[in-house]
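Input: structures, listed below.
Since every read-out is calculated from the coordinates, none of them should be taken as a lab result. In this text, all values refer to a predicted model and were calculated from it rather than measured experimentally.
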Structure P
Amino acid sequence: MKVRKFRDLTFIEINEEQLLVIACDSSGAIGSKENDIVKVSPDILGYFTTNVALYEILSVGAEPLTIVNTLTVEMNDTGNKIIEGIKKAIEPLSASKDIIITGSTEENFPVCQTGMGITVIGIINTNNWTMPMTKKGAIALVVGLPKLGQEVIADNGKEIFSLKILLELKKYSFIQEILPVGSKGILFELKEMARTNDLDLCIFSDIKVDLYKSAGPATCAIVSIEEEYFDILKDKCPIPINKVAKFY
């Protein structure tokens, strides 16, 4: 059995035809408890935190099998509400009813601040799968905008990345790679995309999106394509798309 890391993912080769893929995310001080800094309903927290790990799994072509939630809150009723958000996050998936949700809560001590971790385990059938790769000459687009905290709630889906948009993007054969952006920002992930494809990176000069800002719960994603397909994608996508770099 071989185990390897790729960016934020872990790949486990369980046999010659199947790979397990593991992604995780965490959140702290976001919720409805006394000492939470960003005040939101627990179901919203569960929804967005789950999305981050789901995006990472789906972007490389894995099918989610199991979602594990590790909650630092009581089950009744904060934990139940977080799990409601987890269930809502997977609704757009055709196999959502087959995904097992499991986890643990804190029942020994009273909690005054919300925290949670999420792990998504997916599977890849390697017989009909090719690892997504960015090619020399491709351009990098940012789909969505980096947003954080209350900005995410206020956006109401107008400018941020979503599972529905990810599933639509995966239908286009001309898209080479999709890489969700998290708290380290767009520039960090651009460099990761270049590094893992053994490419160099040229950042465009006239950029209308903040490359350094945290994208919170993956409110945007980097997409690599040949430049000739840009207008097609821009016309189809309901949220902002910005050219930011070229790989060479």
Structure Q
Amino acid sequence: MKRLIVAVVAFAVVASLAILPAFASGKSASGPLSFGIHRYERHAASNAETSLSCEYPVFGASVAGEAINGTILASIIKIIPGPESAPPAATLDEAATRFIDEYEKFRASHKEYLYTWEAMVTGEVLLDQPRLVTVSIDSYVFTGGAHGMTLTQNMVFDAATGKQLGLADFFAPGFETALDKLIDSRFRQMRGLTPGDALTGEKGGLFENVIRHNENFAMTGSGIRFLYNQYDIAPYAAGQITIDLSFDELKGILR
């Protein structure tokens, strides 16, 4: 059965405090960005329990706000699948129509199919500070099978410009090896592993005997959080893995 992975998105916005390191642009917004909550819902005509519902923050009309909104919406649309040969949907409504159409087509060709498809989107702005905004997109979808899928995508923005930032905007050149060592050490601490223990096997639980940084990170008021989704580095049963590192631990490699 063709599986569709559809975003069920929850947004958490976490902004920097005075202790946050400087980032590449060096700019600062004049104040927190205003925002509201957008709600959207669609149901399949043949089965109203099959639905796509969204509730997520939309930032106010400003250069930064519009840039952040565009990135958020593009991320949602990108995750919602449609026909493989079709170009990306231009709007959320178009993406939702494709999702519903895929369900209707599958149900029409599988008369015995009894499951409903459900995608729920919820959003919340936790903090919105002048310098930095972190958006966490949590997603879940069920389209049949043994279980649904949960995903989280973090995005960090310059609150003055709306530009999405990457690790290179916060860390000094050549940071990779040192950062990976810190992540490895924290993971071992979390799992009760010694420096010589393998990261695989029953205790470590990873696919490979290594854990590295990724770009799925969130800036928080006290440091940086790295998140690994199910199947990224470990089996589904392991759940999501998060690694939190404080600014004090990172000060040697931050800009």
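Upon calculation of Rg/Rh (Cα atoms, Kirkwood Rh), for residues 83-130 alone from the atomic coordinates, which of the structures P, Q produces 1.11?
Working: P: 1.11; Q: 1.17.
Comparing all candidates, it corresponds to P.
With Kirkwood radius over Cα pairs in Å, for residues 195-234 alone derived from the coordinates and found to be 11.6, which of P, Q does the value describe? Of the options listed, only Q reproduces it. 60, 50, 29 is what came out when Cα extents along the principal axes in Å was calculated for one structure; which of P, Q is it? Computed on structure Q.
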